[in-house]
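Next up, some structures in structure tokens.
Please treat every number below as a calculation from the coordinates, not as lab data. Just so you know, these numbers come straight off a predicted model, no measurement behind them. Cβ atoms are built from the backbone, for glycine too; each structure is taken alone.
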Structure 1
Amino acid sequence: MFFPIELLLLKIKACGINGKLYDFIENFLTKRSFKVKIEKEFSESIQTKSGVPQGSVLGPLLFLIFINDLPNYLPSDVKIKIYADDVKLYTYHQNDNKRDILKESLILLSKWAKINGLEIAENKCSVLYVGKNNSQEGYHISENLIPKLQTVRDLGILIDSKLSSSDHINIIIKRAYLSIYRLFKVIRTRKLEQYINIYKTYIRPQLEYASEVWNPMKKANCERLEKFKNILKKLHLKNLDL
């Protein structure tokens, strides 16, 4: 069985990387060793056979190359989205066959991880069922039932089973109020320009992060966001030197 570094080098070659660039990457990955220091004592030198140097510029790119072949192991009917080490499998269906394909994909995913010397963080896995008529059948990884959630966090965005943005808007408004409270405790100014800069720097990014995805479809959510902005304006006007 190959060690992960050897597997990575094979995958790098499969991507068409050869010559001096390949030699550089091979030299970067291999013949590395480390020691453990406890007080003034050092352990024996141990050769590293897996992973990449933490904090390196090449590290994220090499990891993406390493997992790039994962979709090839899965059925074509199953959709997959990958962001770094975050993987999502999903499918839409009107019959039991598609559910079986998703179960098969989880088995294949576990096999792929084992072959590649990786571990699946089962405690971070969850299932989100979307749709009124979804049978919500159970799914497993390594024979362990994956917990069913009504709301999941995906790259900082809360997504619920109704594909509503209500939960996410609740969170960002609470965070924005908390930020205002903390800022007003430490910042003392009566200048409009400074208030605007504070809003653009600390408040607006919280309200607008990934808004293209969760852009509110319900009138009530739009009104809540507008209400927050109006309260913010009143607070500013109250403290301005007019």
Structure 2
Amino acid sequence: MRCGCSNPGKASGLNGTSRIQKAIHSTTPISSRIAPKTVYLGSEKVRLSRPTEDQKSLIAKAPDELDKVLHLLRTLPFYHIRRQMGENDTYNPVCNLIVSEADNTNYRLGYMWGHTMFKPKKRPGPEFFMIHIPEEHQLRQQVLVLPEENINIALGTDYMGEDKKGFLRQAMWSADEKGMLGLHAGTKIVTVRDSKDRLKTYGVFLFGLTATGKSTWSCHQLGLDYGRGEF
């Protein structure tokens, strides 16, 4: 397994502009997360309280699937990108994305994800790992979450949102274990005119589950009148 790279443009196996461009412009039939095929492994406190029949089947087969993942880690080529979530003095998880490069189009996962976070700095925080193997057959498509080990594993999907969600999920769980509160929200600061036509500045928090429009509304112009000082 090839590891240790910190820049997706210079990662092992990612060298060469044409290879990266080809990967970025590749298409995939998978356009959403596989939440119904996501299961939690570990002690009682991390397990699903009401798993579906499909999830029960995935949990029962998890030991064999984990053995297969170990085998693939030893036999397939992988690239490794290291990033940091957050820039503060308290909690800055270091996120390690490990992706199979058996298929060149998988480079786009690291390229896209690598631009969503910061380069690691000497700030306090736990270390997380996300193993992503899109080559697993879609009949065995699944996400295995091991919160107590700081590991998430995505199999049979090449959707980059699984990587984003994997690290976010792990960060939320780890923060909760430390007595912290994790908020899944979009934030922005807006300056608008009130009912008396006075400019006032407000902080806005947009809460919601995955794919409910937090990013959309965080970036939306909201019909503000820039000519009158609103922004």
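State the single structure among 1, 2 that was used to calculate helix-only ellipticity at 222 nm (-39500 (n - 2.57) for each DSSP H run of 4 or more, over all residues; to 500), giving -14000.
Only structure 1 yields this read-out.
Given 2.7 as the derived value for distance in nm of label points 7 Å out along Cα→Cβ at positions 63 and 111, which of the supplied structures 1, 2 does it correspond to?
1
Using the calculated result 12.0 for mean count of other Cβ atoms within 10 Å over residues 55-62, pick out the matching structure from 1, 2.
The value was obtained from structure 1.
Given a value of 11 for relative contact order in percent (Cα under 8 Å, 6 or more apart), calculated from one of 1, 2, which structure does it belong to?
1
Given 116 as the derived value for volume of the Cα convex hull per residue in Å³, for residues 47-134 alone, which of the supplied structures 1, 2 does it correspond to?
Label of the source structure: 1.
Can you spot which of 1, 2 the value 1.16 was calculated from, given it is Cα Rg over 2.2 N^0.38 Å?
This value belongs to structure 2.
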